[in-house]
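J.: The structures come next, written out as structure tokens.
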Structure P
Amino acid sequence: RLAGTLCDVVIMVDSQEFHAHRTVLACTSKMFEILFHRSSQHYTLDFLSPKTFQQILEYAYTATLQAKVEDLDDLLYAAEILE
């Protein structure tokens, strides 16, 4: 993912692009599964920060979460939306 190998979706958060794999995100999140039924390759998320989305991506790919206490409210909010 970090090298962009075989990535098939771009998620824009603020002005930052994140390249990822639809299958990984859809398996991790009901919202992404529903969203990816559209044929677009570019999506914009406006309910979280780039930092929070980066943490969510890391979790989706590694099943580990590196977060500080001050990040938890934002992560929980995003988790509720992403399911």
Structure Q
Amino acid sequence: MSITGLSVTELRHKLGSRELKSVDLTRACLDQITARDSRVQAFLSVNPEESLAQAQAVDERRARGEPLGLLAGIPVAIKDVICQQGT
């Protein structure tokens, strides 16, 4: 099974045990967006560089043993329900 098919609980375990890095998970999610979004058009904007930079920062904090939130390192997409001109 692809890592993008794992549950949040499974992802938290794999990230916490350092079996999986947030950067790798984020890349896998970005790959899924690239492969599918031309058909489903679910995203108005995607920022791969910022997403990967944030994932790298979480991986570095985890490696230093810093406290992290429960969803740290797990990519999340927010559904916009209202489009506004100029945003």
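J.: Given a value of 1.19 for Cα Rg over 2.2 N^0.38 Å, calculated from one of P, Q, which structure does it belong to?
T.: Going label by label, the one that fits is Q.
J.: Identify the structure, out of P, Q, from whose coordinates helix-only ellipticity at 222 nm (-39500 (n - 2.57) for each DSSP H run of 4 or more, over all residues; to 500) was calculated to give -16500. Provide the component values of the computation, followed by the final result.
T.: Working: P: -12500; Q: -16500.
Attributed to the structure labelled Q.
J.: Which one of P, Q has relative contact order in percent (Cα under 8 Å, 6 or more apart), as calculated from the coordinates, equal to 37? Walk me through the intermediate numbers first.
T.: Working: P: 28; Q: 37.
Working through the options, I get structure Q.
Every number here is computed from the coordinates shown, using simple stated rules; none is lab data. The model shown is predicted, which means the values in this text are computed figures rather than measured ones.
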